[in-house]
Structure P
Amino acid sequence: MKLEQNKTDKSKIDGYLTGKLLVANPFLQDANFAHSVIYVCGHDAQGAIGLIINKPLVDLSVKGLFAQLGIESPFELEGAIVNYGGPSEMNRGFVLHSVDYKTDTTVAIDEHFSITSTLEILRAIALEKGPDNFCICLGYIGWGAGQLDQEIQENGWIAVDASSDLVFDPILETKWRDSFAAIGVDPSVLSFEIGHA
């Protein structure tokens, strides 16, 4: 699926989940996606693409990424993380960000979130001229036609409205539980109810 400009909020009218969060149900067995929170960048009849936003790459920081790319920053970058966006194309980077930053290559997902995949945005971030809020990811998750819909029907994922507070929260360890809390759900109860239906 190709990520394209979302000219209308189709997720509100046709059941697609562009701009939503997918929160892994507690009993999801796949180790790659257990306790994942995924931002859905695009979803239509051809498939879906998303970014995991709560799993850091343990061996690569933003400072290390910038060093690899030859990007210099006069600012302190200690503690800034790079997310494991998903298993597909791990050498490809994406920046999910607030809409205050825009270039010709930026794709607006909705009125709150955009995505840019060029070195230009990383250089802007290095100079503190980038978006106010951002999440740098390497890799992504892709689903074929109907695949995500089937996984949701099989109770693998819960769809949650995406808020800036949730998406850009720098404390990744609590993002999964906080996503359930946003819809008033205790995941331990959810595990019992669905896992033993």
Structure Q
Amino acid sequence: MKKSWIILIVVGALLVMGFMYVKGKYNTMVVASENVDAQWAQVENVYQRRADLIPNLVSTVKGYAAHEKETLEGVIEARSKATSTTINPENLDASSLQKFQAAQDGLSSALSRLMVVVEKYPDLKANQNFLELQAQLEGTENRIATERMRFNESAKDYNLSIKMFPNNLFAGMFGFEKKAYFEAQAGADVAPKVEF
């Protein structure tokens, strides 16, 4: 009788320890996944800040460069595309991240064209509102780069945690999948050719 109680206690203790171990591994992966999702929300936040600055920038430029209608409309259209492309954090795969990045790259390109137009208007370049908006936009671009880097770091930490043994066994069992990274634009590794 005593022997069977001891066996039951040992088996019960092993089951409780096994449960606590699996629970700890699962919760660690949940926390890592939530960190990636939270960092993604911050990336979207800074992209939204950029999108919110653009109408003010366009309005300021419009007063000086009314006949640059095509460029201004291009910026507005690119902003519309960029803000309509969103990703559910549960769906952070390479394909959806690539679509999001393509929309954001289109907006960056349109903003670059707008800045070229601005060079033609010395009065606009000296306008205090324009200078403030331009400084805010530059600051936002820096924030975007920082938040993208932080997102990639949190995605790396998460991806490592679900790939390492024995977490990889539990990750597969509980449906944790790899998160995608932001990648550099095609051709970003080639220095631009500048000619005078």
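Throughout, read-outs are computed from the coordinates displayed, never taken from laboratory work. Computed from a prediction, not measured in an experiment: that's the story for all the values here. Cβ atoms are built from the backbone, for glycine too; each structure is taken alone.
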Once Kirkwood radius over Cα pairs in Å is calculated for all of P, Q, which comes out largest? Q
Tell me which of P, Q gives 19.0 when you compute mean count of other Cβ atoms within 10 Å over residues 82-89. P
Note: helix-only ellipticity at 222 nm (-39500 (n - 2.57) for each DSSP H run of 4 or more, over all residues; to 500) at -27500, derived from one of structures P, Q, originates from structure Q
Compute distance in nm of label points 7 Å out along Cα→Cβ at positions 26 and 138 for each of P, Q and report the one that scores greatest. Q
Taking 32 as the value of relative contact order in percent (Cα under 8 Å, 6 or more apart) derived from one of the structures shown (P, Q), identify that structure. Q
